[in-house]
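Okay, got some structures for you below.
Values in this text are rule-based calculations from the coordinates and carry no lab data. Treat the numbers as computed from the prediction; the structure is a model and nothing was measured.
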Structure P
Amino acid sequence: FEVIKVIHGKLLDMVGKVQIPIMLVGNKKDLHMERVISYEEGKALAESWNAAFLESSAKENQ
């Protein structure tokens with residue numbers, strides 16, 4: 001989760017203040033017991049970046 005913040009910062013350094021579409025995707029949402037980042041934390045980070053957010057699971061085909 002911390003790494004994506006660094007990547008986002010580097011992306012902004014490269015493109016400047018140009019508005020680019022960003023989507024934050026949380027994967028393996030089917031592993032409820034092993035969750036490290038809550039849905040709310042992911043959603044809040046995406047909102048702070050004015051980005052879309054979703055969670056996905058290949059196992060559950062979602």
Structure Q
Amino acid sequence: DFYQALMAGKLSRYDAFDETRADFSRWKGVYETWLRRKKAYTEQLKRREFTDALRIQPSY
């Protein structure tokens with residue numbers, strides 16, 4: 001997993017390259033944001049009542 005390798009320092013040989021370091025930093029930020037939002041979404045789904053999840057909301 002790329003994220004685990006990045007966090008474990010296994011990609012440190014690329015730190016000498018400013019562009020690569022910046023790319024990895026941006027990717028890490030986007031990935032961590034996605035993980036937080038996915039977790040929040042999953043928790044929200046668990047709290048919803050099953051019947052509410054099936055209810056169709058009007059789109060007007």
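Of the structures labelled P, Q, one was used to calculate helix-only ellipticity at 222 nm (-39500 (n - 2.57) for each DSSP H run of 4 or more, over all residues; to 500), giving -12000. Name it. Intermediate results must be reported in sequence, preceding the final value.
Numbers: P: -12000; Q: -22000.
Derived from P, not from the others.
From which structure (P, Q) was volume of the Cα convex hull per residue in Å³ calculated, if the value obtained is 112? Here the read-out was taken from Q.
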